[in-house]
Structure P
Amino acid sequence: MAEDARNLPHEFAAEMDSLGPFEPRLRLAVAVSGGADSMALALLAQYWAAARNGEVMALTVDHGLRRESSREADLTLRVLVERGVIGRKLLVSGLRRGPALAERAREARYDLLLAACAAAGIPHLLLGHHRGDQVETVMMRALSGSASRGLAGMPALLETSFVRLLRPLLRVAPERLRSYLTAGGVTWIEDPSNQDRLTLRARLRAARADPSGTGEGSRAVADAARLAGAHRTARDLAIAQILAERATMWPEGHAMLTPGPIDADALARLVQTISGAPFAPPIDRAAQLARSLRPATLGGVRIMRAGRLGPGWLLIRERGAMRGELIAGPGVVWDGRFRLAGHPADGFAGGLTLGALGADAAAVRLRGGLPAAVMHGLPALRQGAKLIAVPHIGLGDPRWRVLFDPGNRAAGAPFLPG
C-alpha cells in the first residue's frame, strides 16, 4: 500500500478525535452512495470505530431514478458486509424527474438518513464530502454572491435536532480516497448523475483544472474556506451574544426585537429561524433593514411594530409563505419549524392533518391571548375541516404536543470549519 494511502487512517483518526468527544458506547452511521468517496469513508470509519469498541452502520439511499440504482445499492451493501460493515438500504418514494431535481433528491435523501439515525438511536451521521466538494461549494457560493459566511463552505460539524452531521474528509483530496480503495482491492460505483451537466456542480467539476483535488489551487481554496470558517465561528459567537441581548424567542414561533439598529447577520439569522428556511435571506436586503428597522417582509418573515406587546418589533412568519397542510404523523415537521412530538395513542385514525390555524383563529383568539397575526400561524391539527387541537394555546387533548423546532436555530452550535 502506498505511503500516502497508508497514512490516511491515522489522519482520519485525528480528524474524528477533533470532532468529539464521543460517548463510551460509540455508534456511527455513514451515508454511502457506493461511490469512491463514501466507500472510503465507511471503511475508514469502521477501522476507527473498531479500535474504540464502536459500531458503524452504512445507510444507502436508493432514489429510484435509474433502473440500476436498486441493484447498485445492494451491491454496495454486499461489498461493505464483506469488510465487516453492516448496512441498510433506504428507499425514496415519489421522487420524479423535473425542475430542481438535484435539490429535491438531496432533501429527500437527508430526510431519510436523519430519520433512520433517529429511529436507530444513532447520534452521529458521517458524510463523505472531501476537499474537491468543498472547493466546488465555495465556487458555487461565490458565483451566487455569497458573503463571508457562505465562503466558509461546508462545516465539519453541524448539529441538528437529533443527529450530529460530521464531515471528516473535508481536508482530503478525492484522489487519495481512490488510491486508498485501490490499494485495499475495494471496488466502487461511478454514479452517472455526478457528470450531469445540467447541474452547476457538475459543470464546475468539469471546468476545474484539478479534478483530483491534489493541486495547489484546490488546497489554497480549501485553506481559504477554513480561514473563513474560523471567522464564521467567531461571528456565530458574537451573533449569539447580540441576540441574547436584543431578541426574545417564543415557543409559538415568533420573536420580539428591542428598538434600534441591529447587526445584519443577527437579523438574518433570526429571520431564518422564524421562517424555517434552510438558508438565511440575502445579506444585502437584511443589511438595509438592520440599519433602520421598519415594517417589511424579509425571507418569508413579516416585521411589524410590536404594538401592545411593548416597544420594539415583532417578527412573525409571513402568512402567504407558510406551507400547506400535511398528513400528521409521529415526528412530522410542518413548515420547516413545528415538529409533532406527542400524541394520543389513537391520534392518527381518520387522516389528521397538521397546518396553520388560519381563519379558525377568530374563533379561539380570546383563548390564546396572542396577536391575531401570531394566532393565524399557529400549528393546528384537523380532521377534515374540523379543528381537533391547537397545542400552543391548550386547545384539544393535552397529549397533542407540537414543538417549535426549526432546522436552523438563531444561536446554536458554532460553525466548525473543515
Structure Q
Amino acid sequence: MQVIADFHIHSKYSRATSRNMDVANLAKGAKLKGLQLMGTGDITHPQWLEELKRKLNTFEDLFVYDDVYFMPTGEVSTIFTFEQKTRKVHHVLHVPNFEVAEQINDVLVKWGKLQVDGRPMLIVNAAEMVEAVMEIDKNIFIYPAHLWTPWFSAFGSKSGFDSMEECYQDQVKHIHALETGLSSNPPMNWRLSALDKFTLLSNSDSHSPNPWRLGREANAFELKKITYKEIHDAIKGKDKKRFLFTIEVDPCYGKYHFDGHRACGISITPKEAKKFNNICPKCGRPLTIGVLHRVEELADREEGFVPKDAIPFKSLLPLYEIISFVTGANQLYSQKVIAEQDKLIAEFKNEFNVLLNLTKEELLKVTSEKIADGIIAVREGKVKYVAGYDGVYGRPVFSEEEFEKIEKEIKAKAREQKSLKDF
C-alpha cells in the first residue's frame, strides 16, 4: 500500500502554533490532505505526551486514531558553543513508543524545561544530546531539522556548521537522514558529495492542521505493512522499492531561499549579495544569508548532478496556494478560495489525489480551466517563483508577463539603493 507520511509537525503546546493542533484535528487534516501517517510532534512536552497516550490506540508498533496512523516524533533545539561561536541546531526525533519517549524526557529535562514549549530549548551540544538519547534505545531515529535554514539548523548561515561531522562529532554514526526544509530541495543537496550517505526527508514542520500547511512537504512509501521498523529500514537503506519519492515545494517558495533584509524589502541572489559584501544596500546592516548562498559556498558539484541511489522527488504546492495565486486572491483565509479547495477535495477524496493524479479533463468537471491549468502547471514544473528571503515566503507566478514585471521591480530596487550607499 502507498503511504504518504509527514513526520515533523507541532502540537498546540508549541509557540506560535494553532490551538487546533490536537489529535482529532490532525487526523482530520491528514485525511483532507491525503496523509496516511503523521508524526505526533512535540513528544517531549509532558501534557502533550499524556494526551497522546490517552487518545491514540496501539496498532502493530505504531498508533492510530480515526484510521490515521501516528508515530511518536518531536523536535528539540540545542544551543551550545563550538569554536568560540554560538551554535543553534534543531533536530527531529522519531521514537518507537511512549515508554521510550518518557525515558528520553527523563534525560533531556536536565538540559532544559520541557513544559515551556513543545520544541524545548536545550543547553547541550548536539553530539552529547545524540549520544545520551541513543543510549536509551538503538531504534530511536535522529536527524537535523530544516538543514539549511539560516537560524537553528546544522548548516545555517547564522549559527551552523560546514559539515555534519563538525556538528555531530563522533555521534554522526547515528545520523542517517537529513531534512531538506522548505528553502532547499534534493538537487540542491545533491551538490554536496559529503551528503550522499544520508537519506533526504521532507516534512512540513506545520504549525496548523489546515491542508495548505500540513503535508506541504512529505514522504511517499510503498509498504507491505505500516510499521516503525519497515519505514526506517526503507529510509536507512534508500530502498527505492519502498521509499518512492519525497514531496517538495519549489525551494523559492521557502522563507529563506535568497539573501535579503526583510525590514528594507531587499531580496537579492547570492551573486548580487557578494557584490555588496553581504551588506544590505539600504541600511548597511548584514544581510540574512539564504539557503542558496550556503549551498553555493559548500557545494563541490555543479548543478544537475544526481547520485545513483538518490530517492526521486516531486515538486508541488498546496492546493490553496495554487487557487489563491491563479485567481488573484493572494491572501490567506479567503473564503472563496477555501470553498473552491474544499469542493475539489470533497469530489476527489483528498488534496494529494488532486495535485498528483487527476487529468485536466477530470478537474474541469469540478473547477475552472484557469485553476485546472494551474494545478497541471505546478505538477509539470512550469511555474515560476519570486524567491522567498529573510522570513518572507516566496510566491508562484503563473503569468510570464507578470513574472518579468516583478523581476524588473526587484532589480530596480536593489540598483536604486546602491546609489545611496557605496559598498
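What follows is calculated from the coordinates using simple rules that are stated; it is not laboratory data. A quick note: this is a predicted structure, and the numbers were derived from the prediction, not measured. Cβ atoms are built from the backbone, for glycine too; each structure is taken alone.
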The highest value of distance in nm of label points 7 Å out along Cα→Cβ at positions 245 and 277 among the shown structures P, Q is in Q
Highest-scoring structure on FRET efficiency 1/(1 + (r/R0)^6) of positions 213 and 381 (r between Cβ atoms, R0 = 41 Å, to 0.05) (candidates P, Q) is Q
Comparison of P, Q - label where distance in nm of label points 7 Å out along Cα→Cβ at positions 69 and 405 is highest: Q
Figure out for me which of the structures P, Q the number 20.4 belongs to, where mean count of other Cβ atoms within 10 Å over residues 125-132 was derived from the coordinates. Q
Taking -9000 as the value of helix-only ellipticity at 222 nm (-39500 (n - 2.57) for each DSSP H run of 4 or more, over all residues; to 500) derived from one of the structures shown (P, Q), identify that structure. Q
One of P, Q was used to compute Rg and Dmax of the Cα atoms in Å, for residues 181-308 alone, and the result was 21.3, 70. Which label is that? P
Which entry (P, Q) yields the derived value 1.4 for distance in nm of label points 7 Å out along Cα→Cβ at positions 61 and 237: Q
log10 I(q)/I(0) by the Debye sum over Cα atoms at q = 0.11 Å⁻¹ gets -0.93 when computed on, of labels P, Q, structure P
